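Asker: Below are structures written as structure tokens.
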Structure 1
Amino acid sequence: MAALSQTAASVVFSNNAQVGPVLTAGATIAKGQPCYLDSVTNTVKLAGAASTAAVAACIGLAYYGAAATQQIQIVSKDSALVTGFTGTAGLPVQLHTTAGSFTQTQADLSSGNYGVSFGSMTSTTVLNFTGVSVGSVLA
């Protein structure tokens, strides 16, 4: 299956969003995309479930877009995040194997991928982003 198609301009964080400190982007990142902190370069990059444990170690979602070397902030929780994609209410949202993307389809995550959960959709467009839960490699 394909990743959920997110439109960055449609991502809206609520007033309850928990926004972290200013960091430096190490790649081009769009608002709302899942990110990890690269410990080698100390920069924020796009997280993906099909790569290494470090790349799957998502720290949150981009509060706004940035190009490499620009400033960026990460949201760690938001109980009423308008996602910018259409999902299925009641189902969990997970990190897709394509870096910077989401899925609600378990079949998208095969053996050897990392299980990374963000919370569940409360409607077709709103995610209760409870934080990032990084699991182990899927068997």
Structure 2
Amino acid sequence: MAFPFTTENAESTGRLQALVKRLSVEDFTRTTTYGWTISALLAHLAFWDQRMLVLLRRWQQNGFDPSPVDAQATNDALLPLCTSMEPRTAVELCLTSARLLDAALAALSDDQFEDIRKKAEASATQFRMNRSLHRNDHLNDMAALLE
């Protein structure tokens, strides 16, 4: 079965690829009103896609276990790490993480999808299979900075 989010995830990854191709060295340092540079946002996206990929692989291997997260505290802790990352490293991690996660989510069986969806909803686990929602929020922010 093709999941409804598969196309949207692929489109957001394509949007990421197109955006980073046109960034200049100066563009990476442009800063949002909430204090994140474009480079840091790319590292941030890489982290959250990597977290989802790690959880997905763990659940496929060992079965579902809750993995609650305090997103605000995590983001606050990530900010100094993300802002200190070399921009090209952030780009590579972001694109690689997005591609790997998109492929892993698209390869889920119907049973795996339903099992994860139901168990994640019933627990405090934040697991958004439609990654385009998060990516596009930040892509919109980055695009606004580049206008």
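Asker: As an exercise: P(r) over Cα pairs in 10 Å bins from 0, in percent, calculated from one structure in 1, 2, equals 11, 41, 33, 14, 2. Which structure is it?
Answerer: 2
Asker: For distance in nm of label points 7 Å out along Cα→Cβ at positions 50 and 74, the calculated result is 2.3, so let me know which of 1, 2 that is.
Answerer: 1
Asker: Compute distance in nm of label points 7 Å out along Cα→Cβ at positions 34 and 114 for each of 1, 2 and report the one that scores greatest.
Answerer: 2
Asker: Of the structures labelled 1, 2, one was used to calculate distance in nm of label points 7 Å out along Cα→Cβ at positions 10 and 106, giving 0.5. Name it.
Answerer: Structure of origin is 2.
Asker: Looking just at mean count of other Cβ atoms within 10 Å over residues 26-33, which of the labels 1, 2 belongs to the structure with the highest value?
Answerer: Top value of mean count of other Cβ atoms within 10 Å over residues 26-33 goes to structure 1.
Asker: Could you figure out which one of 1, 2 the value -24000 for helix-only ellipticity at 222 nm (-39500 (n - 2.57) for each DSSP H run of 4 or more, over all residues; to 500) was computed from?
Answerer: 2
Asker: Thinking only about relative contact order in percent (Cα under 8 Å, 6 or more apart), which of 1, 2 has the largest value?
Answerer: Going through 1, 2 one by one, relative contact order in percent (Cα under 8 Å, 6 or more apart) is largest in 2.
Asker: Rank structures 1, 2 by distance in nm of label points 7 Å out along Cα→Cβ at positions 2 and 18 and report only the one at the top, that is, the highest.
Answerer: When distance in nm of label points 7 Å out along Cα→Cβ at positions 2 and 18 is computed for each of 1, 2, structure 1 gives the biggest number.
Coordinate-derived values only; no laboratory data. Bear in mind the structure is a predicted one, so any value in this text is a computation, not a measurement. Cβ atoms are built from the backbone, for glycine too; each structure is taken alone.
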